[in-house]
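Engineer: Structures incoming, each one as structure tokens.
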Structure P
């Protein structure tokens, strides 16, 4: 558990994962240096400053993945770094320069800052299931030894392809740097992250997870054979692995495997007002089972606390409270929701 003497840095602090992770770190007594692109933008950081213990244990630091050396000052003096920040723009017109290069260069810049600091004893990197399972013929079970087929990704260019490429190349570059510089580096591979949240805008992963509500069919391929983890379970796994001296290597963090039909059934039962369909064009009713194994993580002693229903209900209720999705499935309201979140209307 953290003490007042233990200071850690969290990148991507204002985002979906970063903000919840900071909340949990503060609860455990850590002093947190939160990096954001613009600490003076109250719209982006207000939810961080309002967290319990923020006034005494949280400081905001300006840093940007595209600016070399911008993390050096925030990381100097920290004992741990949680690198959560990542560009995640599925609609980018220039993915090479807006997503892929900044992700790779950013992680290497942070690794260099950790090496220079002489104080950082462990780095926790938030990777992605997109580094593991994106390939032409899917396996029945995925574990930490698996890597996505980037030739296939570049050839097909499916929804989110630039994110899969960027996270895979960034993690591989980070592992190479860590080994060459003798850094204690852990990568956590979350599946689709779902649950309640404290940021004010729509988290990118929920655009996918709730696409059956918004009707954004471009995301159906991702949830066709879906894998899910609750935001809180994911953040607690970060802290668990940081605090556990036996942790090493990659760790898949996944608690539920559910295909699009399972998710649709759950949404129809909990929220009939959204009229979620029961059938989907070009998607087989009897999809083969595909599993993401978290055995390595649970064998170390980590316990998942939340069900898929907890995730979905938490996400939907938070989105409704913040006005990010309509309260019922009226076509006009849904179209407005899509436009507000930058999703092309159908």
Structure Q
């Protein structure tokens, strides 16, 4: 019964997020008197949502699709060491470069490894020093970040203090940081101009196992490249696995000498490694985003919000559990979870 005429949900691909997807689904279930605008660059097939919204709201639904970007992307697969690739990208005017990692630790370690690679010009470093001015960096990571920024390398991930993220974003917007190392969350809700995206892996840990990126995840990350109003093209580069790059480098060093080739001790993939190749890259590049699947979940936050509503909370919770986007067979599990959460709140 909320007095809302329109609900606009950007980044709607988070509907399928295992942890947060329920927060994108509940408004569709509850706000049936409002007009809904669902937006994302990687929605895939949305026929289910069109049919479901028509049924729930009684409104006709328009599906607006376009696969054309205002700034087109080029894609490539790299087998040279990252520091060599970044040196080439920066010195051929294809920066700022965002180097994507799938853990915060890897992003920071990679940035520190780049301290030996000259990436920023003297003018850029001088301007960075001026911009930082009296900015106060704390001990520990703050001191590390200060050193990295003055070298022209940024770090960006959700575990950083907001003031540190903001200073990295500001310096990048001003064109002072040629390279930023971070996680795949960059760009959600912020406007950071990126010319080139480099993916260091096509594999991530999803909380359960190591797996290849989905086509949606790949395109969502790749879509950060190319700045409308600044670039005529964006660039996406995928790195080969590190052991493949090391072995190729050793072979190149051996040249045509068969004795040197025989002496090469090939580097093996680390234990538990999930491999990817140029074929994996091509498959993800060419694949459309997968259809969004429901990630409805009963959480403490959901139950507390329902209990805090005016009216009958039991009826409201029953409605949510009985008429959501989950398969019918999964609804019993959600009912049991709701009872479990309610009892824990009363204890």
Structure R
């Protein structure tokens, strides 16, 4: 027999988790049919290649299986060896010499590649019927970005939690994702970049303990337009987190934005380095006095200025003529919320 369907049909993060458990030695696959579904490249072994390919398929980076087939078929009467099911050379076809004669041995079991929990044929109660109400809370630091600015953003856990797998969709219109990496997470992960939406996939064989503030990933964006990060970045439809208690539980997620530690909500120097003028971009939650001091490399004060500002966004200009020679300078900005320091570079 033969059957073709879309390669991603029936494949979810739950399949990745099941495969990760086997590859990491946490648990083993239960049936010969799971082994067949997990052996993506039909190599006779289930390994990291299969897991990596399944990640890429789920993220849309692959559009067909090696060899092109999406289903395999096993005679229902076939008996697999108990220790290594993939070592068996099972027949996938039946030769019929007499089409007029009745046959009672032509019953096959279909196996969709990658669909380890057979959800395409029969949605499993262990996942579909077990949804967790508690969201996975994620957080990152907010900031104000200028067009062309590159920002490195750290995605963190917002509270103590456990995590077994994550399928994360990020909508980021106005931001170009240049690079992403998972940090210090046991398991296997990958991502797919898109113009305004990117997808991330990670799975482990066991619950990962997350403490509040634990860094999970680092994302590097280039701003295509000026604006606040929190106005340009959000979780997209299809985001799911997975935990394991008595069984695998699926949950949604939320993304929170934090004010930077110390100083105004956002203080950024741009352009930097500069030749004519640099602008300190900041946002004040309330009106107040703001004082700027700039020092050269020898520690001498070369420029000071003071403003009475209303609540909201502001651009404070630092002119090259006020500083003098090209080189590195240190600035300090004192606001109602405290002090913020940074580095300015005057280009030759």
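Engineer: I have 13.2 for Kirkwood radius over Cα pairs in Å, for residues 65-112 alone, calculated from one of the structures P, Q, R. Which structure is it? Intermediate values should be presented prior to the final figure.
Structural biologist: Numbers: P: 11.6; Q: 13.2; R: 12.7.
It traces back to Q.
Engineer: Which one of P, Q, R has mean count of other Cβ atoms within 10 Å over residues 33-40, as calculated from the coordinates, equal to 20.5?
Structural biologist: Considering all the candidates, the number was obtained from P.
Here, each number is a calculation from the coordinates, and none is a lab measurement. Here the structure is a predicted model, which means the values were calculated and not measured. Cβ atoms are built from the backbone, for glycine too; each structure is taken alone.
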